[in-house]
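Just below sit the structures, each encoded as structure tokens.
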Structure P
Amino acid sequence: MQTVTTLESLRQAVESLRKHGRLALVPTMGALHEGHLTLVREAKKHADAVVVSIFVNPTQFGPNEDLDAYPRQLEADSRLLEAEGVALLWAPTVAAMYPQGFATSISVSGVSEGLCGTARPGHFDGVATVVCKLFNQVMPDVALFGEKDWQQLAVIRRMARDLDLTRPHVDAIIGVPTVREADGLAMSSRNAYLSSENRAAAAALPREMRSAIEALENGSAVAPTLAALEAHLLQSGFASVDYAQLTDAASLVPLTALGDAPARLLVAARIGTTRLIDNMAVAGID
């Protein structure tokens, strides 16, 4: 596996790889776990070579968020990626990604509003901007993202379509189902922040979400079901719930009732000092 840290060396490496076939990109912020490695394995099914980026992107962190504390373990991550057969690791510095005088930001309306867009102002502008740069730098044939960050995935798909970053009618942005721990908790680099007590209590998040989905699919009204979900999370040890919302799966427009279109239950909740997010599919009514 080749590791590059400058844009010039990245472009040379990408040009060489492209001669041998299709390229897949897996953007990450490092602190890799089985969820990331699942993305890499899926990427290998769609391309001849896989490029992974590791960059803790400062523009998607708010002023009171965990940028400085976010885990950074490039050497360990590199060993994992090499074992998975990744061809190229792109590990830029902040200065390489945002050179002096950088003054451009991408904002995606609609799907970026509400949910984490409300709880983390400016977050999705930072996500859209860095992912657009990664697409322009690597020029992949396909890019893979985890479905755990469902709103992020929707933002990236919207941006890619709007800015012609992918070919029309080609699904070049591939969402990969969430990888979960044995107790159902979605894998996340932020799970490392949890104390043993909070980690045990965090399993209530997927459990209560599944209970709420079962109730919704059996005809329970949306508003009281979501209120009960929030109450159960608080009773289980969560400090607060940023949101628990049923939305249209594609547009993320909030729903007050299930229809025949696919829906998604999205939740963000805080336990200890850690903010966890999750989402699950909800079947529509035939």
Structure Q
Amino acid sequence: MKLSFGCELAYDVAEPAVFVLHVEAARIASHAGLADELRIVPDLPRDAGTATLSENRITRFVAPPGALTVTYSGSVDLHALTADPVTIGEMAAAELPLDVLPFLLPSRYCESDRLGEFAKQHFGSLLPGFSRVTAICHWICANIEYRAGSSDNHTSVCQILEVRAGVCRDFAHVGVAICRALDIPARFVSCYAFGLNPVDFHAVFEAYLGDHWWLFDATREPALDGLIRIAAGRDAADVPFASLFSAAALRSLKVWIEAAGRLPIEGERTVAAIRTA
């Protein structure tokens, strides 16, 4: 699927501020022919690089006081990397790659160490593997209301399970935390999502099954084969679209994603398990 996508962030900067951005699409195998550009107005010196383990692309710059606009735009031919879900099992901790082990641990928003009994009660008897993580997504979708404004950047998984309402980042956090409570490595993923209405940055999660990271979205909003991965981390604290160190206020935010060619017909859409790399 050929897609064009991007975002525009406008800020009022009160004093010199350091910006760290996670808005650029990852350069991974499923993002064929990725072509993109990051523009900053005023034009400023920047540091840019890719995180070794996560493949997150990071840009840092210092903005002077005044108006600031960051515009990122790109195009990609999105190729889902797929497999038959029944062939995808879980791995024991003793067999996991060392760089995957941190994603078994609790983190700021994902208190998996407090969910052991809950996870065991609801999912402990299910067949391990892709189908069990899918069942977790079904439960989240059926039991948590998708409600704008119901949470903020302080809301954790335990709070979401109490109020039973949240937004996409909360759905992803719950999936991550339950997986970790079952000894399944899981991580938070930010993305551009084709078919999401209204268009915005979207959050999903990946679980490490077999020897790959596999995509899951408990919101059941956009299709998995229309997701352009931006960044992955332990939870949302690791991969905000912008981190600011000093005084600056976000004036406006715009996100877009559109089909740049013929859309696949329903029978051509991918229904198998999907991984991003």
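Since every read-out is calculated from the coordinates, none of them should be taken as a lab result. The model shown is predicted, which means the values in this text are computed figures rather than measured ones. Cβ atoms are built from the backbone, for glycine too; each structure is taken alone.
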Worksheet item: Looking at structures P, Q, which one was distance in nm of label points 7 Å out along Cα→Cβ at positions 25 and 145 calculated from, given that it came out as 3.6?
Response: Q
Discussion item. Out of P, Q, which has the highest value for relative contact order in percent (Cα under 8 Å, 6 or more apart)?
Written reply: Q
Discussion item. By the measure distance in nm of label points 7 Å out along Cα→Cβ at positions 9 and 185, tell me the structure among P, Q with the highest figure.
Written reply: P
Worksheet item: Between structures P, Q, where is distance in nm of label points 7 Å out along Cα→Cβ at positions 65 and 233 highest?
Response: Q
Discussion item. When helix-only ellipticity at 222 nm (-39500 (n - 2.57) for each DSSP H run of 4 or more, over all residues; to 500) is computed for each of P, Q, which one produces -4500?
Written reply: Q
Item to complete: Taking distance in nm of label points 7 Å out along Cα→Cβ at positions 73 and 161 as the quantity of interest, name the structure among P, Q where it is greatest.
Response: Q
Fill in: Read-out Cα extents along the principal axes in Å, for residues 89-224 alone, computed value 42, 30, 25, structure in P, Q
Q
